[in-house]
Structure 1
Amino acid sequence: MEPIIRTENLTIRFGGHTAVSHVNFEMPPRHLKSIIGPNGAGKTTFFNLLSGELKPTEGDVFFKGESMASLSAVARTRKGLGRSFQITNVFPNLTVLENVRLAVQSKEKIRYQMARHFLHYKQMIEEAEKLIALVLLDGKEHAIASQLSHGEKRKLEIAMLLALDTEVLLLDEPTAGMSLEEVPAILDVIRKIKQTGEKTILLIEHKMDMILDLSDSIMVLFNGKLLADGSPQEIMDNETVQNAYLGGLYDENLAES
């Protein structure tokens, strides 16, 4: 099966520091892959390279076989690569429905005309309502985004990504900053999206129980390098991965020998 997204020798350097080093990976469509690694492993930087927030020093990102090298983050989103951030990115003074409707409208490239009654946009509103239900925000359509809990804002952000008709969702620590009570709801949202069988999901997460439960596969970054990529059980059984997490004992020279 042709990978929906792959990287080829993806590398970025900041001065003398190599944050991501010659990473080659492939991801099949309609698959959920998690990225794990110790702090400073290069996970978010890798995401920034995929989404176009950063330009690589070397290598390339391919989406459905097409090079993304010359495309901006906005252009990649239009192609179908949607990115969420560790910090929520919604319009705080608009309602939940307005946030999602604007995302739908952006996808359709329809300019909103103040002189027209909003009911002329019934189809967009109905699509927005379906997405709000998918992310389990039913009943919150008319709530102001700034009044939502942190977990609800993350749900809203995911709904906005879905509204853009993105094929690949890049979720950067979707449970970051949440209370323990909010985490299960986000897991349910990701699980529901996965069960639709329509989206490819790549996520960064530190909660191992969540990763093991949701993931089809897991890739491990360590010091900017791809240390391992396999099924959850293969990763759990990998001694090199265990050492990398237990005090950074991973010996690169030993692994290459």
Structure 2
Amino acid sequence: MMTERVLPLQGVHNFRDCGGYAVSGGGRLRRGVLWRSGQHHGATDADLAAIAGLGLDSVFDLRSSKERASHPCRRPQGFGAEVFLCGDSERVHAPHVAAAHVRPQRTPESMRENLLRAYTGIAFRPELQAMMRGWFARLSKDGGPSLIHCMAGKDRTGIAVAMLHLVAGVHRDDVMEDYLLTNTAGDSEARITSGAETITVVSGPLEEDVVRVLMGVEPEYLETAFAAVEARHGTVDGYLEEALGAGPATRERIRGVLLEG
């Protein structure tokens, strides 16, 4: 059963509907067609049944091939959605895992600094930009419900969803609200515990307060990404058009498909 916009699952965390927000000019994003989540490696059979019930048309997996190989996603039997896989770059780890891998000092403060540093460049990662362009193109064709996810469903997925929201005309305050829902959506303690297990395989043991920083999101992270985009492209709209191909015509097609009311 949906709790607000969160689909409560046992082995898949941060699974939620990112529709429903009002947009400029009137109307709002449809519900039940835009989903985001963390990886599905730990999905239970009950989780798979719930996911199958969403009728997904497409899945955009933002993880690297290394992440996919170490934590392959479970999919429902007879899963009919088309799955799009992210290409590789020199960054083989999720931003929060890479941040934890920096040594020797690993404190909450240093992890926060590492994540802020990651967000200065995250919107310019070629493989992530390619996936966002593909996602926008798919959504503009009204193929049906779509899911986008990465490992924790918070950094790469957070940027992708934020950019889609802006393409559709969602207010920046609501863009931030959706981004920050990662911290409270579903069973946050189970999400943090699951994330810690994945992170420590790469980084070694970490203090709990360090893990909590790595598994959370903060307004400054997304604001840092926006500032970097504006510094390079003048405006966020300039970035959407020049880097992601979301000019006025594409934006109108996406709005035509995703908006109601």
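Any read-out appearing in this document is the output of simple, stated calculations on the displayed coordinates, not a laboratory observation. Owing to the predicted nature of the structure, the values given are computational and were not obtained by experimental measurement. Cβ atoms are built from the backbone, for glycine too; each structure is taken alone.
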- Message: If you rank structures 1, 2 by distance in nm of label points 7 Å out along Cα→Cβ at positions 13 and 221, which sits at the top with the largest value?
- Response: 1
- Message: With mean count of other Cβ atoms within 10 Å over residues 45-52 coming out at 16.9, pick the structure among 1, 2 it was computed from.
- Response: 2
- Task: Please state which of the structures 1, 2 yields -14500 when helix-only ellipticity at 222 nm (-39500 (n - 2.57) for each DSSP H run of 4 or more, over all residues; to 500) is computed from it.
- Result: 2
- Which structure, out of 1, 2, was Rg/Rh (Cα atoms, Kirkwood Rh) derived from, given a value of 1.00? 1
- Task: Taking mean count of other Cβ atoms within 10 Å over residues 149-156 as the quantity of interest, name the structure among 1, 2 where it is greatest.
- Result: 2
- Note on the structure: Working back from 46, 22, 17 (Cα extents along the principal axes in Å, for residues 69-124 alone, computed), options 1, 2, answer is structure 2
